[in-house]
Structure P
Amino acid sequence: MYIADRGQALRDAGGSFQTIEREVLALTKLSQALDVYAERHGSESAAPIRIALAKEKAYWRIELAARSGGYTTRAYPDPAGLFAAIQDVGLRLQAKLMGESGCRAVGVGAPAHGSNPFTASNLLGMGTDPVSGAAAGRIVVTEKGGKHTEPFVQPSTYRELEAYIAEHAQLASPYRTFLRAVEAAARATGQYAPGRGTHGLKHSFAQARMHEAFVGGLSHEEAKQAVANEIVHNRMDSVDTYLR
């Protein structure tokens, strides 16, 4: 497959994951155009192409980052691995919430100043993710500047969150404690680099969400605007910082 060959060539040449990502996004848009053609002329759907592209992208995100000797993007290449490496249940949940919703540390109960615990009032029940169309847990978070957003998280994460709050009444930690846990997990999984910190999880979300939006049929501009709204930047051009 083309992307597999390109990934191998980039690995041999010391290239970056961003090159693969741009090409995957372009091919995803091409597959969407093929779907329009298929609908009009009775041809086969290009959905299998998008599935294959998503798998290749996930593979090369890890493979190229692991061989880079540094990082070319602030996003964590393997956020799921990072979550699993955090031993404390509460801190792991905070990391998952950041990585799955795109909110800041302040929104998951770990503000740098003051207090902003995540409680039962932040749980809104199950719903449907507007981008993927899949079942998802709905939460409300209070972000920087007091802004309220209602992002979605994986159903399993939502259930873990419900159980944790039922037992502990709230999810909260000092920011430094949360940061140290994330950085320790990053070191343990080979993903540590100065500057990534907890905000790297927000970058991971934005990059994954952009691809998910493309697969869901959104145009480049629609995808960027959707992600901008979810990461509480609202301006479409602000997303570019998270895609590097």
Structure Q
Amino acid sequence: MSIIIKTKEEIEKLREGGKRLATILAEVATRVHSGVSAMELEEYTQARIKEMGDTPAFLGYKPAGHRTAYPAALIVSVNNVVVHGIPTPKIILKEGDVVSLDLGIKHEELFTDHAITVPVGAVTKERAKLINVTREALAVALEAIVPGARVGDIGHAVESFAKKQGKYGVVKALAGHGVGRAIHEDPYIPNYGRKGTGELLVPGMVVAIEPMLTLGSDEVVEGSDGYTMKTEDGSCAAHFEHTVLITETGYEILTKT
């Protein structure tokens, strides 16, 4: 797949889709509390997407190499689950948990992707800092998007920032990506790299930038369901993601309210 430059008409639709997505995910986050099940969050998410007249991007999506399609609209990843956690009634959130909420929608046939990590009640200082550092890593990644920047500049920014904050694992097996006409498009955007390397970021590109940090190892393992990706050492993880448009002067965040 080659990199797709979006038209002005597509960008307008992606702006609207991004606002809708950000609104829904912010609402879901307010429903995260001790005792709620991941399935309750899933049901709310599906209902809100339907109310807005849009379509869940992940529900029924079957990535290349997977035996089955993803069975939910929302991704709920708790504690040592980095990404792709499948919401079920058996997953009950409890005080002190760290929860990543990842959601994509299709609005007028175009896709946007967005993720946030939230605490369940009071969490340890270590976990609170992990959430904050990962959120800041996304901001640092976006600051690297300047005219003439390349994919490697984003990865370098995330990795360098994380290392300066302490002993955080920067997940290398998972990455950001292009998005828009499909859920996953080129280019592949890892959270590590060298400055000045990789694809050139040009105006009209739409990409999902998503740092994933852990309190331990950067290695991940796949669960038996074929989707859930956990830290190899069981350490807690956090994940933030924005869909952004590359502009003449830098970038524009599409997934914000």
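We did not get these values from a lab; they are worked out from the coordinates using the rules stated. Please read these numbers as outputs of a predicted model, since none were measured by experiment. Cβ atoms are built from the backbone, for glycine too; each structure is taken alone.
General remarks:
- With helix-only ellipticity at 222 nm (-39500 (n - 2.57) for each DSSP H run of 4 or more, over all residues; to 500) derived as -9500, matching label from P, Q: Q
- Identity of the structure behind 0.30 (criterion: FRET efficiency 1/(1 + (r/R0)^6) of positions 26 and 82 (r between Cβ atoms, R0 = 25 Å, to 0.05), calculated), options P, Q: P
- Looking across P, Q, the calculation of Cα extents along the principal axes in Å that yields 56, 42, 30 traces back to P.
- Parent structure of the calculated result 2.4, given that distance in nm of label points 7 Å out along Cα→Cβ at positions 2 and 106 is the read-out and P, Q the choices: Q
- Comparing percent of Cα pairs over 26 Å apart, for residues 58-185 alone across structures P, Q, the highest figure is found for Q.
- Parent structure of the calculated result 0.60, given that FRET efficiency 1/(1 + (r/R0)^6) of positions 114 and 226 (r between Cβ atoms, R0 = 25 Å, to 0.05) is the read-out and P, Q the choices: Q
- If mean projected area of the Cα convex hull in nm², for residues 34-121 alone is computed and equals 6.1, the structure in P, Q: Q
- Of the structures P, Q, the one that 22, 22, 13 was derived from, the read-out being semi-axes √(5λ) of the Cα gyration tensor in Å, for residues 146-217 alone: P
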